[in-house]
Structure I
Amino acid sequence: MRLFGKLIAIACAAMGGLSVTLPSRAEEPKQGGILRIYHRDTPPSASILEEATISTIVPFMGVFNNLVIYNQGVEQNSLQSIVPELATSWAWNADNTMLTLKLQPGVKWHDDKPFSAKDVVCTWDMLRGKSANPLRKNPREPWYQNVSDVTAIADDEVVFKLSRPQPSLLAMLAAGYSAIYPCHVSARDMRLHPIGTGPFKFVEFKSGESMKLTRNPDYWRKGKPYLDGIEYTIIPNRSTAILAFIAGKFDMTFPTEVTVPLLKDIASQAPQAICKTVPIGVSTNLIVNREVPPFNNADIRRAMALTIDRKQFIDILSEGKSDAGAAMLPPPEGVWGMPAEMLRTLPGYDPDVEKSRAEARKLMEKNGYGNSNRLKVKVSTRNIAQYRDAGVILIDHLKHIYIDGELDPVESANWDGKVARKDYSVGMNLTGTAVDDPDVAFYENYGCGSQRNYTQYCNRDLQAQFDKQSVETNFDARKKMVWDIDSKLQEDIARPIIFHGRSATCWQPYVKDFTLMVNSSYNGYRFENVWLNK
C-alpha cells in the first residue's frame, strides 16, 4: 500500500484548485419517479465491455457494478476519489504486483443467481481474450495486457496478478467501462438483454426508439436507488431534442451534448435549467489509414496535419471554449496534458497557420499534387452532429493543400466497427478517454495491434517508453516521460489531435444529486444517488 499512498497524495497536489468535495445535502432524498433523458442515437449494443461509446455507457452503466468506482459525487476522477463497490476493500503486496480484493457478501444478479469471485474471473478472462465465451469486440484488451492472472481464492476474494507494477490498474478498474459480467450469461445475450448486479434492471431496448430501466428492488445497497426507473428516448436531431427539453418533456439532456450555441437557447428559453460546461475527455481528431495509398506516404500525412487551423475549429464549434491539446487532456482539469509552450513546437500547432500550410503545399507538390492534379478523398465520419460538423470544417482546410474531400457519413451503430476494421482512408473521429491516465490513452489508441488504434500507427521503441512511464511512481518524473511520448506521437502524425471538447449537460432543477465529472464523460452514470424533488 506504500506506493499507492504516495500516488494518492500526489494526485491531490496535482489537482490544484479543482474542487473534489461532495456537495452538501440540504434535502432528504425522496423515493420514486422516472428519470427521462433523451438519447442522441441508437447504441450499437448494450454490452459495455464490447463497445467504445458514451451511447452505450450512459443508458446501461446503471445496470452494472464495478469492483471499485469513482465516487459519483466527486467532479474530478483521481486515485483519491476511488471508492468500494462490489469490492469492500483492497490491498497490494510488498512489490505491488498483486492486488487482493475482498467482495461484498450476499450480492445477487438480476436473475437472482448469486454473485461471486468466479464472475470477476470470468469477466477478466473475456477482457484478456482468454475466455470460451469471447467478446465480439474487445476495445479495452490493451488496458489489461499487464495482468498475468486473475484468481478466485474464495467466493468472496479475488486476486489480480501483474507482470510488473502498474499504478494505473486501480484507476482502470474504477472506470465506467469496467463492469462485472456474470459467468452464466453469454456475451451474445449481454448485447441485447444485459444482466447485472446494479441499481437498475434492464427492461427493453428498441432500436431507433428507446431504452428503459427499472429499479432493482433487491439491490444490495439498501434504500438505493431512489428512482423508480430511467427512460431514454432516442432523438437523433440535436435541435429537436433540445426543444423537447426546453418544453419540459425531458428531465435531462444527453450528457455533454449541449454545444455553446445551443446552451444560449436553453438559457433564454428555460432559464430555470441547471447547465454546466466542462471538458468532456473527448478529443476531435484526424484519422488516416497509413496502410492505404497515398496515405502510406509520410509526406501526405504530415501535410494534412499542417493544414489544420485548430483555432478556427474551436471558434466555430464551441465559440472559443474548447482547448487545443495533444493526446492527453489539457490542464488544469487534465493532470497529464502538456503546457501550451510545448504544444506550439509541434507540427500544425504553430499559430501562424499560413506558414504551416505553405510547408504543407510544398510537401504535396513534391509528391506530384497541385491545382492541376488534386487529390480526391472521402472523409468518413460518424453520422451525428459533432462528427459531421467537424468533418465539414476539415474538408475546407484540406482544400488549401490540393485535397478535395467528400463527406461520407456512416451510421452510428456501424462507425466503431468500420474504423476498427480499418475500412476507411481518411476520417474525422472523436476519441473518448475513459480514464485520465497515460496508460489508457497510450495503450488503447496508439499501442501496436490495439483495436482502437485506428490509424495502424506502430512504433515499438515508443511502446517500450509506454511501459517505462507506466511503472514510474514519481509524479514529476512520470509527467515528463508522458510529455516526451506525447510530443513524439504528434511529430509522427500518429493521430493528429484537433481539439479537446468542452460542452454542457443540462437538467431540470428538481433533479437532485447528479454530479458532472470534469475529466471523463464515461464514469458518472450509475444514477443510484439521483432523486427527483417533484
Structure II
Amino acid sequence: MNIPRLSRALRLAATRLPSLGLTRVPDAPLPLVRDLWPGDPSRGANLLRGEIELGGVIARLLPGTFADLQGPPALRAAAHGFAWLRDLKALSTDAARMQARALVTEWIAAPALEPLAMRPDVAGSRIAAWLGHYEFFAASADDGFRARFMQRLVEDARQLSARMPAEEMDGRALTALKGLFAAGVSLPDHPGLLARALKLLPGEIVRQIRPDGSHVERSPPALQQALQDLIEIRTLLQAAQVTPVASLLQAIERTAPALRALRHGDGGLALFNGAREGHAPVIEAVLAQAGRGRVPMALVDGGFYRMAAAKTLLIADFAPPAPPGLDRFAHAGTLSFELSVGKDRMIVNCGGAPSAAGEWRDASRTTAAHSTLIVADTSSADLLPDGLGRRPLTVQARRQELEGEQWLEASHDGWALPFGVLHHRELYMAATGEDVRGEDTLVGPEPRGFAIRFHLHPLVGVSLQQNGEAALLRLPSGGFWQLRAKGGRMSVEESIYLGGPTPRRSEQVVITCWEDGEQQVKWAITKQDEKPRA
C-alpha cells in the first residue's frame, strides 16, 4: 500500500473511534448553506413519478430502490448525489417536499449501498445538497427524522474528510471539497472539517483551473461544474465570515469568461467532449454569480478558439485531448468546429452521452460524430471505457485577425501511427460574418480516402443543389446559407443530435474523397440574400 492510501486508511479507521470525542451530533445544522441554483420543474415532476433522468437516460428512483439502483455509473452517481433535490424544490408543493423527505429517509435506512455512493465526489454532492435543502425537506420533519439525518450527515462528513484528497484527480475533486466546506461551516462542533477543506483548496485550484480559466478536462460541462463548485465554496466561506483565499477569487474571475467563450448565441454550451447544451437558467445563474468579464477569442491553454462577426459565431477545438487520467469526457473530435448564427445553431457536433450505455456513449465519441475530417472511417483516437488510448499528441494552432477578417489554422497527428498522415485545417470568417470558408488537407507520403462531415442541428433544413455540388441550409429563423465544396462528392446522410434533453434525428452534409483523388478539399458556407434557385 502506498503512503497516500495508507494515510487515507488510517484516517478512515480513526472516524470509527468514538473515544476521539469528535462524534457530537447537533440537533440541526447552522443555517448557513443554501442551494444557489434554479431547479427544473419538469425533472421534478419526473421525480414525483419515480424517475430520475441524466443525459436522456432514465432510471427508476423510488423509496426502497437505493440498495439496487439500475443504470450506468454516471446516472447512479447522480442519484446518490442528491443534487436533484433542487428539481423537487422547484415544484414548490407539499408532495415534492414529502417525496424528498421519503427518498432521504430511504437512503439513510438502506441496508447496503454500493461503494460508488461513498465516492468522495458523490458524498460531497450529497452533503452539499442535503444541507442546501435542509429547510425544504427536513426542518419541518419530526425529531426522529432529524436525529437520524444529523447522525448520518456527521458520519458522512467525517468519512469524506478522511478520504480527502480524493483519488479522482479530475473535476470531481472540487465537488468533494465543496461538500467538505458545506459540512465545515454547518457543523462548527467539528472544526477539523473546515480546516482540512481550507488546506486542500489552493492546491486543487492550481491542478484544476488553467491560467486562461479553462478546465483541465477540456469539457464545457466540467468547466461549468467547476465554476459552480467554486462559487458555492466562496458563498459558504462568506456566510461563515471566513475570508476566501485569494486563489479562489482569482479562479472564479478567470473561469467565468472561459465559460462564456464556450456558449453559443442561444445561451447553451458548445458540444465538445461530452457536452450537451445544458440547462440555460442554471448557466445564466452561474455566470450572474461569477460577475462580468470580457469574452476571450482564444483559450490557448484550453485549446478552444473563436471567430465571431455580426451574428455569426464559430467555436473550434484545436488542441490534443485531455491527458490520461483526466480524459473521462474526451472525444475523438480534434479540429472539429461548431457554427451558429444568432440563436440558431447551424453546424454542430452530435453531442455527448456520458451517462448512456456503452454503445451509445462510444458512438457519440467517435470522430464521425463531429464536424471535422475522418480518415478511412477510423477515429483520430482509440476509445477506451474511461478515456482514450491512441490519440493526437501534437496539435499546432494559430489565430489571426486583421481589419475584422479572422483566420484559424491547425494540424494534428492523430492518424500518424495508423496511416502516416497529418490533418491540416484552415478556417476563415469575413468581417461581415456572412462568409465562412475552410480548407482541409491530408499530408503524407501515401494518399488516403477520407470524408469531411458537417453535422446539422435538427431544426436546420438541407437540400442538395447544383447536381450535388452545393447544399442549401435553412435556419429556424428563416435565413438561408449555402455550403459549397471543391475536391470531393457531396451527399446528405442521417445523423443524430444528443445536445438537447432527448436524442433527435438530424442530418449531415458529407464530402467524400477517395484514395486516388485529391488530398485537399476547399469549402465555403455563405449567407444568401434570398432562397437560391435549385
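Results, tabulated for the structure shown:
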item	result
Of the structures I, II, the one that 1, 7, 16, 19, 18, 15, 11, 7, 4, 1, 0, 0 was derived from, the read-out being P(r) over Cα pairs in 5 Å bins from 0, in percent, for residues 107-306 alone	II
Highest-scoring label, criterion being Cα Rg over 2.2 N^0.38 Å, among I, II	II
Source structure (of I, II) for mean count of other Cβ atoms within 10 Å over residues 195-202, computed value 24.8	I
At a computed 4.9 (distance in nm of label points 7 Å out along Cα→Cβ at positions 99 and 211), which of I, II	II
Among I, II, structure where distance in nm of label points 7 Å out along Cα→Cβ at positions 51 and 363 as derived comes to 2.0	II
Among I, II, structure where mean count of other Cβ atoms within 10 Å over residues 259-266 as derived comes to 17.5	I
Source structure (of I, II) for helix-only ellipticity at 222 nm (-39500 (n - 2.57) for each DSSP H run of 4 or more, over all residues; to 500), computed value -8500	I
Among I, II, structure where relative contact order in percent (Cα under 8 Å, 6 or more apart) as derived comes to 23	I
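Laboratory data are not the source of any read-out in this text; all were calculated from the coordinates shown. Please read these numbers as outputs of a predicted model, since none were measured by experiment. Cβ atoms are built from the backbone, for glycine too; each structure is taken alone.
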